[in-house]
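What follows is a set of structures to go through.
Derivation of every value follows stated rules applied to the coordinates shown; laboratory data play no part. From a predicted model like this one, the values you see are computed outputs, not experimental measurements. Cβ atoms are built from the backbone, for glycine too; each structure is taken alone.
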Structure 1
Amino acid sequence: MTTTRALVAPSAGAPFEQRTIEHRELRDDDILIDIAYAGICHSDIHQVREEWGKAIFPMVPGHEIAGTVAAVGPGVTSHQVGDRVGVGCMVDSCGECEYCKDGQEQYCEKGAVMTYNGRGYDGEETKGGYAQQVVVSERFAVNIPDGIGLDEAAPLLCAGITTWSPLRRYGVGPGSKVAVIGLGGLGHMAVKLAAALGAEVTVLSRSEAKRKDAEELGATSYAATEDAENLKPLRSSFDVIINTVSADLPIASYLRLLKPLGTLVNVGLPPSAFEVPPGMLIGGSRSIAGSNIGGIPATQEMLDFCAEHGIGATIETISADQVDEAYDRVVDGDVRYRVVIDTSTLG
């Protein structure tokens, strides 16, 4: 077995502990990655605090992983030692169903294996990126181009691909008008990517506090939603609205902002069901949609696009002993805009 230092959540809501953990020996198609940085996603917090149902403990979270290849299995052909690589939300899939063959591994009919708080097809628990090393199949490691720092690349493996997927699916490009609800870890990436794709981007945020940030990230306009009057001039304005928040919203108010044939896409996960008058959808052929992460080909496409356009996540870097505090700050919305752990600080 390969051993490495990691941050471990021993039980739901308990403070992290630094421990030595074990990974499997390299299989034929495995690579061993020396992790440089691991991003903190809000979903890490939900799972560590067991807010999404029963979880597997002890848990090593983290699905925004960036580092370099340290060793390869004998059958590996796509990576070599020294390559800069990233790992996102998945570490395995069947590879045989129609979705896997189409590069949409996240919809694997057998069930994609999640990077942590999951079990592989062999029954072994998966361990994530809050560690100094990880072992994964070469199929689920993507190349990080030289144009992106590993620290700024780590959050792209979740926040980046989560927002890239709907932007690409709904054809966002020059001439598109896009609104982004919420300017946090997901929202700031949606703004950067949509602007780089050539869209005209409006940020819809609760207060005026992030107006300057939104403009610096690439937004051309901004509206503070705490005053409902600010939304009225925006009615029938947008082709696509990306909702990145996980709070309950008066969703009908936002649907009014769509042009006919427009789509409101949810990448956040609000706790309550939406209440929408059917006529509001039918009258303008408007749609409400959800969007998951992307598959491995889309993730590579997104990273290549980011390198070409000089895009990375806006981050603040912390040491391993600051993660508990960082979790509270993420929940409080006190982060600009993604926290990244420097794994070299693990003892």
Structure 2
Amino acid sequence: MLKLPTACVLSASLAVASFALSIQAVANDSLTLYTSQPNSDAQQTVDAFQVAYPDIEVEWVRDGTTQLMTRLRSELSAGVSNPDVLLIADSMTMESLKQEGHLQPYLSDERNGYDAELYDPEGYYYGTKLITTGIVYNTGAEHQPQSWQDLLGPDYKGLVTMPSPLYSGAALIHMAAISANPELGAEYYEALHANSTEAQGGNGGVFNAVAAGSKPYGIVVDFLPIREAAKGSPVEFVFPEEGVSAVTEPVAIMQDAKNLDAAQQFVDFVLSQQGQELVSQQGYLPARNDITPPEGFPERANIALMPVDTEQALAQEAGLKQRFSDLFGG
């Protein structure tokens, strides 16, 4: 039998150990992201992060929030937790995951650039942008509504369309904000129904109806009409006098994140000045206070946000959906 010198054996052992540690380091320098961002936005976000952190490889899965949560909950029920980080549409979904124990807190230093109501006080999730819901009208329409109350007038009877909170997370947040607003209240949706407002699936359908003129007025998220108006679409978006609701596309770290350092770096990045400038370049209103909004948006100080108690809204979710269904159907 050939016997190697002890020094050779030790050298070989150290080489194997070093190689194993190297493989482990490579494995650790990876991040799995689940996101509901549009594909192009998600790719831009990942690309920008990897420029800032070239040693971290990002794998990402993209789908609508509802479909993504169905997948995630199925994985969790099977005892598997694949993503390290979530970047999804609304805070109500994040709050439910927090209450179920699936998220972990992280107090990012970047939070100092944000209003306190835009992130969980314990750091379980952080808003990364403001996608507000306001009023859109066709520029050929007879009237130019400036308030939520305008849509209840006789001149708007049967001429308004809106997304359904049964399908749209933004519409659900909006219903919660309107219902909690003392100037509007839960009766506002009853008044919309009495004025023959049409409810349909999502924000895209609302925008298309108003742009085509089949419904001259609509309730819709901001970026669709603002972005398309800049391209020549005959629409105008209004931030109503009483204020707007907003979904914040929050980011959060999963409780069982396999690479915590990379996950925290991703959260820091999307909250940083660089990450928020990307949000603005993509045509959305940044959540951070010190970033210039994209063209077509007013200054942040000129936008009144209707407050939403996320925990309370989550507790009321079933009731809100049932009330909407009773009024407008499923």
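Looking at structures 1, 2, which one was relative contact order in percent (Cα under 8 Å, 6 or more apart) calculated from, given that it came out as 24? Going through each structure in turn, the value belongs to 2. So volume of the Cα convex hull per residue in Å³, computed for just one structure, reads 159; which one of 1, 2 is that? Considering all the candidates, the number was obtained from 2. When distance in nm of label points 7 Å out along Cα→Cβ at positions 111 and 239 is worked out for each of 1, 2, structure 1 gives the greatest result.
With mean count of other Cβ atoms within 10 Å over residues 119-126 computed over the structures 1, 2, the top value is the one for 2, the highest of the group. Kindly point out which one of 1, 2 the value -13000 was derived from, the read-out being helix-only ellipticity at 222 nm (-39500 (n - 2.57) for each DSSP H run of 4 or more, over all residues; to 500). Considering all the candidates, the number was obtained from 2.
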